[in-house]
Structures are given as structure tokens and as C-alpha cells.
Structure I
């Protein structure tokens, strides 16, 4: 039986985090993060717009003795557990081990989903990521309060269909924000 995300206190689960222009950490500059889980225990998400140029799906599959029939970009999901793979995907194919986030998005981290994808099967929409972004209890809330992130509703087409290079600008545009008008310096009123 698949697990379900959401519940009391998980108010940002299923939302997008959009890095502010002044984000200093190069791993998160101009990043769009799909937030898979957010609760009092912390938060976990995947960066959905940073493909890894130096890693291919064929290389990942070879390490698992899988011969892929399709090619799939591999993304930098975040700086935590970078050797571990995660698939953010549509809910048309979920496994018992899948975390169903809402009616549109699920997260699976099994070899079985990689085998299905390699055969050209599995979920219709997917992003394969190595690593994830993680926050300790209260850390993400503090970063949002400090103007490090904007929060946007998750947009299925933005996450799965737009070219990676356009996702950050598109996420800001969907909030009605022109990135050229955002200050790169933080201030206090």
C-alpha cells in the first residue's frame, strides 16, 4: 500500500520553492524545488531544474545492471545523499513504496521504478534526480522568513514539461513576478 503525504502541519508539501535572486549557495541558485514533504520534523524536496551534464541515465542504469531502452535526463536533486536516486513522477504508475504526494505527484526511490522506466514503461511523466534537498525542523521556515525562497503552487506542466532552463523564470512569472524587478539585496523595514 502506497504511503500518502500530507496531513496536519504539512502546509508546504506539494508546493514549489523558488530561489530568490540573492541565493548565495551555488547549489540552489535559480533553483526550483518541488517540496515532497514538509512537517514539524523537517522538509524534503527535489530540485527539478538542474540537469547533470556529467551523468547519464545509461550510466546510472549500468550501475544497477539495467539496460535502458530510453534516455532520460538525470537531475541534481539536492546536496543530500547524492548517490541515491529519486523519481518524482505522475500518479499513473505508483508502487507500494511510492509516496503519493497528491493526485498529480508521487515520489518513488526503488530500483523497480528505474527498471520500468528503462523498459519505456512506468509513469508517463517523471524526473530522475540524484540526491535531495533536506531541511532540519524549522530550518526551511526560517529560510523563507529570511527571504531566501518564494513559495508557489506546484504546476504540473512547469515541473514536467518545460525545459529546465525556463523553469525558474516561469515559476516567478506564475507568481506575477518579473525577476528583473526583484532586489538582489535583502533589507529590513
Structure II
């Protein structure tokens, strides 16, 4: 299997077939936002190909040079539970050597399905993700912060780069309304709204 860049048409296909089926509206960017970010050089939509068939995706939202957010990791429904997700991460880390990659995974204590959220965190742990010392809240959803790096990094450094990715795209008003880095456990939870609200 090979990790490579898809065509724009292939991105549209996997967005409809995989991402829309796997992510709730509060977590899924509109396709046009992904296409705009990609066209502007802020996005890398890696796809895992088995011959000509795409079996999974790991989309990176880029920040400062050397930094990215794992925006979406998705295995095609027909290929799940066979090691494809682990292979996606392995190949992403090979392709992006030297990159610090941030991740966000639902916090089990506030997830609609706590058991599934714990399983996801376990999957990331088995696949070399480190857990940062801060959580985030995006569009009303509470996340644990993960990252892949050659060495442990201070939370202050991670938070600064994490904030930049969102601040680089959102207006100050939208950022203040929908993004909390770090998450404040004493604050009233935000309202869960679709990503493109």
C-alpha cells in the first residue's frame, strides 16, 4: 500500500464516502473549506492507496513550517479492523519526518460514546501518540490533545502552535466563540454547532 496525494476528484469522493459517514457535523469541515485550504497550501490530504483503490485518509491541516494538525484520520468502512489505521499513521509519520503533528481525540468523559472514545485514545497510544497536558474544546466538543514528535514538548509550545492553526483561518470573533485552547473545565460548555456555522 502507498500513501500519496489524491486528485481533487478523489478528495471529493472520499469526503462523501468516508468522512461524511464517519464524522458528526460538529467535527467535519465543509468540503469547500478543505479545498480552499489545500489550494492555499495549508492542507495535505494524504490518501492510502491499495492499487487504485483508496482505503483510508489522513488529512493534515498545516501550521507554521514543521507543524500540522491531524485533521482527519479515517479508514474506509469496508477496510476497518484490519490494521489499516495503524498503517496510515506509520506511513504518515514516514512521509512527514521531522514534522510535529498535533491531534484531537474526543475526551471520554464528555463523549456521546465514552467506550468508543476510550478505544480511540487506546489506538492512538498504541500508535506512538503522546498525550499533551492540556485539552481543547472545538465547536462545543471536548478533546484530549495528542501529538507525534521526536521528543516530548512543553505544553506552552504545543498550545502556541495549536492556536496558530485555528487563528490563521478563523476571524478573531469566530475563534473566540468556538475555540478554546486550552479547554477550561470550570467554564460553561460551548454549544455544539456544525463546523461551518
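Values quoted throughout were computed directly from the atomic coordinates according to the rules given, and no laboratory measurement underlies them. Please read all numbers here as calculations on a predicted model, not as lab measurements. Cβ atoms are built from the backbone, for glycine too; each structure is taken alone.
The figures follow:
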| item | result |
| --- | --- |
| Structures I, II, by FRET efficiency 1/(1 + (r/R0)^6) of positions 50 and 138 (r between Cβ atoms, R0 = 30 Å, to 0.05): label with the highest value | I |
| Structure from which -5500 was derived, helix-only ellipticity at 222 nm (-39500 (n - 2.57) for each DSSP H run of 4 or more, over all residues; to 500), options I, II | I |
| Rg and Dmax of the Cα atoms in Å, for residues 34-97 alone from the coordinates reads 13.4, 41; which among I, II | I |
| Parent structure of the calculated result -0.24, -0.47, -1.09, -1.64, given that log10 I(q)/I(0) by the Debye sum over Cα atoms at q = 0.08, 0.11, 0.16, 0.19 Å⁻¹ is the read-out and I, II the choices | II |
| Comparison of I, II by relative contact order in percent (Cα under 8 Å, 6 or more apart) - largest value held by | I |
